[in-house]
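No lab work stands behind these numbers, since they all come straight from the coordinates. Since the model is a prediction, treat every value here as computed from it, not as a measurement. Cβ atoms are built from the backbone, for glycine too; each structure is taken alone.
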Structure I
Amino acid sequence: MNAENVKSQMRKGALEYCILLLLKKEPAYTSDIIQKLQEAKLIVVEGTLYPLLTRLKNSELLAYQWVESTQGPPRKYYQLTEKGEDFLKELEISWQELNETIAHIKQVNP
């Protein structure tokens with residue numbers, strides 16, 4: 001078994017949650033989302049992010065609006081919808097439960 005493959009799958013699983021957490025704070029442009037994820041050491045490339053944003057939008061968890069830019073064409077800013085906020089609350093509960101489970105297992109098997 002390859003540890004890099006497992007680590008990659010773990011990052012992919014957390015990526016959707018992290019994007020929703022970022023957009024909970026404020027609407028964001030795709031390159032801003034990528035920058036914040038990279039700052040958090042969750043390396044993402046545009047080719048990974050665009051399909052995920054589209055899927056989240058098609059699931060009605062995100063919406064976007066075009067904002068005029070002084071540096072070129074208008075930019076698409078993503079934001080959480082009400083359905084996205086509800087979904088994020090569910091994910092936050094699941095994340096907390098998972099953290100508690102892992103912490104328990106670590107204590108049982110140090």
Structure II
Amino acid sequence: MKMTDTEYHHKVDEVFSAIETAIEFAIDEQDADVDINASGNVLDLAFEDGSKIVINKQEPLHEIWLATRFGGFHFKFDGEKWFDDRNNCEFTSHIVDSIEKQSEIKIELNL
């Protein structure tokens with residue numbers, strides 16, 4: 001899907017906001033220990049064990065890049081969802097699974 005830079009930023013900002021909200025809910029409900037740092041084009045999640053998940057905007061490519069303990073992924077919007085065709089995974093389910101595997105925190109993410 002071809003989108004403008006403005007549309008891209010709006011979509012990614014919605015993703016970042018949804019993740020922050022889901023993590024904040026988990027912090028309250030599960031007594032989770034997560035530091036959330038949103039700075040510019042990067043959303044950084046730091047967990048109690050010292051591990052991190054880093055999600056960042058790649059504006060020139062209109063992608064979301066995700067770095068976890070399990071590897072790096074590049075997601076493009078296909079008109080309906082963010083998808084990494086190199087690893088054959090969809091962003092929403094992948095970030096939820098990655099957070100749970102890395103921190104044992106369960107979140108619900110509705111994008």
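For distance in nm of label points 7 Å out along Cα→Cβ at positions 49 and 89, the highest value in the series I, II is held by structure I.
Matching task: 12.1 is the computed value of mean count of other Cβ atoms within 10 Å over residues 33-40. Pick the structure from I, II. Structure II accounts for this read-out.
Which structure, out of I, II, was Rg and Dmax of the Cα atoms in Å, for residues 25-64 alone derived from, given a value of 12.4, 38? It was calculated from structure II.
Going by distance in nm of label points 7 Å out along Cα→Cβ at positions 41 and 81, which of structures I, II comes out largest? Please report the intermediate quantities before stating the final value.
Values: I: 3.5; II: 2.6.
Once distance in nm of label points 7 Å out along Cα→Cβ at positions 41 and 81 is worked out for each structure, I has the highest.
Distance in nm of label points 7 Å out along Cα→Cβ at positions 9 and 73 computed as 2.6: which structure among I, II? So the calculation was done on II.
Have a look at I, II and say which one yields -0.81, -1.21 for log10 I(q)/I(0) by the Debye sum over Cα atoms at q = 0.16, 0.21 Å⁻¹, as calculated. Before the final figure, lay out each step's value.
Values: I: -0.81, -1.21; II: -0.68, -1.17.
Structure I accounts for this read-out.
For structures I, II, calculate relative contact order in percent (Cα under 8 Å, 6 or more apart) and state which one comes out highest.
Working: I: 25; II: 21.
Between I, II, the highest calculated value is found for I.
If helix-only ellipticity at 222 nm (-39500 (n - 2.57) for each DSSP H run of 4 or more, over all residues; to 500) computes to -22500, which of I, II did it come from?
On the way: I: -22500; II: -12000.
Answer for the origin of the read-out: I.
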